[in-house]
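*Asks:* Some structures to go through are shown next.
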Structure P
């Protein structure tokens, strides 16, 4: 995938040189010499990284850096002739991810860009969750990892308890007959299941999930029939 870099630099020669070097390395480059134009480019394009000069004709790059950071977490590398330590500190405080003092080597700049994009890619992928979850109130069950969360904290369930919870979450709001549950969780004809097995496991599940197991909010008994999981209770 071709990454898009936006360069905001009003020095025409430097702008042209950086654009040439980055395009040669396979990047798509959006070039701007002003904050106003850069802001427009940001809105019209998906930008993966920003190279930002500070002394721009229509404002301070630090203000634009802060503006970007209000709505986006894309990497921002400041390119500036301001070489005081306080300048760098302010740059980072305004949301910059890196600060390179002019003059600089194009080779160093390209290495910094590559490292920043790799880090950004890892963070983006770490925050994506393609796993399939079943949810009800403060309870979440991950079908891919068999992980169960209660108030966002993982709890331990036995294999049978997990299967029961999964069955109920997949059938929220429906009365499940005892025979249906036995058929789904244990032997198809329930020939080898003790009659107390189901209520014992239901009780254990309530103890782990319900605030008041004796007066359950989620997993309720339907007398003479079976059990029901109340949706989003």
Structure Q
């Protein structure tokens, strides 16, 4: 069969609350974000494993409250104008992954935390780990991080995992067989990266082999350790 090509859809992420799947794994985070502007000293750290919706919720919060979005790991940019940011809602993404040379280094993060709660300002930080586990060479920053209020998103449950799979397939332009979702969820690790890796593997195999995305293809491609008794 000739090789098939699936055109990428290139749809921008829909970072809004309406497209976010609420479940017991993220209700604490939702409640904490909705408590703004009553955050303690105007600060909140939103933490959780990769792919569980931190950026989705954080960008929705930033859009709703006209916050300045700062990617902590950005390099090669001019230093932040802290005076211009004073009194503004701020979102700092991937604050736990910053390093020397990034736009948000230890000293900058220290000042951003201190600015929160002053003149109406506030600060939302995202990271995979709780702030108490973030590296900090500056002693005063260490104490600030340890004191940050934390909202957690846990590993995905079935509701969230199915949503991750569905959005992954939609982004790839795939309409899988309906019974593929429960089949995958019963076998995949409970993590969003694992779900998206499965989608990518099935997408590639479907194109290379000219096959539909279904349980038979998943069994052949994802090595679940079962006998291939179906086509």
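Since every read-out is calculated from the coordinates, none of them should be taken as a lab result. In this text the structure is predicted, and so the values were computed from the model without any measurement. Cβ atoms are built from the backbone, for glycine too; each structure is taken alone.
*Asks:* P, Q: which one has mean count of other Cβ atoms within 10 Å over residues 19-26, as calculated, at 13.8?
*Replies:* Numbers: P: 13.8; Q: 17.1.
Answer by label: P.
*Asks:* A further question follows. Out of P, Q, which has the highest value for relative contact order in percent (Cα under 8 Å, 6 or more apart)?
*Replies:* Q
*Asks:* log10 I(q)/I(0) by the Debye sum over Cα atoms at q = 0.07, 0.09, 0.14 Å⁻¹ was computed and gave -0.46, -0.59, -0.81; which structure, P, Q, did it come from?
*Replies:* P
*Asks:* Which one of P, Q has log10 I(q)/I(0) by the Debye sum over Cα atoms at q = 0.23, 0.24, 0.25 Å⁻¹, for residues 155-210 alone, as calculated from the coordinates, equal to -0.96, -1.04, -1.12?
*Replies:* Working: P: -0.96, -1.04, -1.12; Q: -0.87, -0.94, -1.01.
Clearly, the read-out refers to P.
*Asks:* Between P, Q, which one scores greatest on distance in nm of label points 7 Å out along Cα→Cβ at positions 27 and 91?
*Replies:* Largest one: structure Q.
*Asks:* If helix-only ellipticity at 222 nm (-39500 (n - 2.57) for each DSSP H run of 4 or more, over all residues; to 500) computes to -13000, which of P, Q did it come from?
*Replies:* That value comes from structure P.
*Asks:* If you work out distance in nm of label points 7 Å out along Cα→Cβ at positions 107 and 139 for P, Q, which one comes out largest?
*Replies:* Evaluating distance in nm of label points 7 Å out along Cα→Cβ at positions 107 and 139 on every structure, the highest lands on P.
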